[in-house]
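Every number in this text was worked out from the coordinates using simple rules, so none of it is lab data. Bear in mind that the values here come from a model prediction, so they are computed numbers and not experimental data. Cβ atoms are built from the backbone, for glycine too; each structure is taken alone.
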Structure I
Amino acid sequence: MVRILTTGGTIDKEYFDAQSAYQIGEPQIADVLRNVNALTPYTIETLFRKDSLDMNDEDRALVRQRVEEAVEGRILITHGTDTMTETGRALIGIPGKTIVLVGSLSPARFKQTDAEFNIGFAIAAVQTLPEGIYIAMNGLVFDATRVRKNRAANRFEEID
């Protein structure tokens, strides 16, 4: 069983006009998993609906608390990409869990999105990786302590 925790981010955004007015909508991961006929057993818990730039230390403490309290050993967290690495680092030291953070660079509601691919890849990753904290984006898995978002290139990359 995979426990999915949702926090918001671009993956769940709804845009309303050309000036980029948006809100964080309902978590999209259940629809994505249903639409692709995913057979992985999972439960979903929504922690909050925030852009990751609006997340603070208290939000990260809640994420950590819910991961620690989860009976499941495999945790998938949907998250905005801008501060995903900060949340990954806030989870360091939780034993006995495989934790994968995933997001998208465009909303799941868009016709052209990386959300479905990233979610599918992350579901596979969380089931097969050993204990640890990871970020799964665009077909790559990163150690959450050794990755950064390269905003200019619009991708994640490993750091030393």
Structure II
Amino acid sequence: MTAGGLHHLQDELKHLKNVERHAVIKAIAEAREHGDLSENAEYHSARERQGFIEGRIKELEDKIARAEVIDVSKLSGKDVKFGATVTLIDEETDEHITYQIVGIDEADIKRGLLSINSPLARALIGKSVGDVCDITTPGKGHKSYEIAEVIYR
């Protein structure tokens, strides 16, 4: 993953541990004050939320511990590889789109962060400026893109 992706996971972990965990403990304590726990929907909901939070904390701790962080600023070249910011030209519409190829956990297509496991990223890896990339996606069908620019930042 990129350094930005690691930072995002660390921020989420910190928020879960310092804010969400304490809030759910407080909600459980308040629900217990209402009496009979067997029929207390607030209590069961808070306990379910606590289970989700603790599970997510463990998942994030594991991902952070096993993360292999790539410093994209130290990469260079004209070929597309992990971390590259790639500007593509849709051959049908001449529309320019830009994506950075990132790890699975940091992908967010709305922010231009394309997962390394996506069909488009897999098709782009190893290609250079001027190359044409043909892919078939579930949503858009067959598309062709020309690689206009590859930068590492």
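Descriptive notes on the structure:
- Test item: distance in nm of label points 7 Å out along Cα→Cβ at positions 77 and 141 calculated as 1.8, pick one of I, II: I
- For distance in nm of label points 7 Å out along Cα→Cβ at positions 61 and 85 computed as 2.5, the structure of I, II it came from: I
- Answer label among I, II for the case where helix-only ellipticity at 222 nm (-39500 (n - 2.57) for each DSSP H run of 4 or more, over all residues; to 500), calculated from the coordinates, equals -7500: I
- Sorting I, II by mean count of other Cβ atoms within 10 Å over residues 29-36 from high to low puts I first, with the largest value.
- Read-out Rg and Dmax of the Cα atoms in Å, computed value 14.4, 45, structure in I, II: I
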